[in-house]
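Computed from the coordinates by the stated procedures, all read-outs in this text should not be read as laboratory data. Note that the structure is a prediction, hence the values are computed from the model and not measured. Cβ atoms are built from the backbone, for glycine too; each structure is taken alone.
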Structure 1
């Protein structure tokens, strides 16, 4: 019996990809603006934008967490599979189960810690960027860790044989 369909999140997958491209382009614009202001506008025209560097760092954090979420969606996170490959077939499945559970535990602790940090920093101003608190930055970690845990759980279900491999291509 299949509990996980092959493409349960094709729209979500495309949305994540589009948001990732948008965040990357925003990061590129902010970085270019920062260089332009620092090396051309400020010395020659006395014009300065104080928030570009900090905003670029925040967008980089969101981009990194979204990239991690996309990697988890595709089961493409970096792994050291030397031990798993040397274990006999039956033990490979058991070892894979242990790895999934360990990853889920880590992600649960990371999400909880990020949640506490988000709550503790909701009223803390990061400095030059208006209308954003440090808690908003920590919220990216919460969303990223919870999303990665959801995809890790999905891969655990697939590896246990209760779902189809979502990586299989379906031509439509």
Structure 2
């Protein structure tokens, strides 16, 4: 299945579990944007990129990383590469950026999709552009501490940036100590 068909299929499934009219409109607009763009990979489209984020929790706290360029705490995330779908990207980025290993599950884990404006980045020679960001709820199994690429923070709901507070509804506490 092509990347475009895969993400359109995921959006169709997301609409089935989305109840807010506002979120349904957002998903429909993103579907239209995807349909209008032939290629959504970073190297082939300077205006719109597909990205994926991991929404994961440890002991009632959300996992966030310090973005090296924006200098703010965000979900572990990155660009979808040509050999992967957005879910695979979210799993890869969770591992690369934090050292956490995703606990395999068969359940559908796409919980949100957003259109994000990305500022210009002179270090990467990138102009201002947009990300269509697929956000997946992932459960973590354990962490390899030495592998984290970025500073990692476990943040409770009170201190979490407003944008991510809504994801606490998906929080299923997982105790890494007892592996439960």
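Assorted remarks:
- Structures 1, 2 were shown, and Cα extents along the principal axes in Å, for residues 82-137 alone at 39, 23, 20 was computed from 2.
- Label whose coordinates, when distance in nm of label points 7 Å out along Cα→Cβ at positions 74 and 106 is calculated, return 2.0 (choices 1, 2): 1
- Source structure of the calculated read-out (Rg and Dmax of the Cα atoms in Å, 20.6, 69) within 1, 2: 1.
- Each of 1, 2 could give distance in nm of label points 7 Å out along Cα→Cβ at positions 114 and 162, but the derived value 1.2 comes from 2.
- Of structures 1, 2, the largest value of relative contact order in percent (Cα under 8 Å, 6 or more apart) belongs to 1.
- Comparing volume of the Cα convex hull per residue in Å³, for residues 42-129 alone across structures 1, 2, the highest figure is found for 1.
- Label whose coordinates, when helix-only ellipticity at 222 nm (-39500 (n - 2.57) for each DSSP H run of 4 or more, over all residues; to 500) is calculated, return -8000 (choices 1, 2): 2
- When P(r) over Cα pairs in 5 Å bins from 0, in percent, for residues 34-89 alone is computed for each of 1, 2, the one that comes out at 4, 16, 12, 11, 11, 9, 8, 8, 7, 5, 4, 3, 2, 1 is 1.
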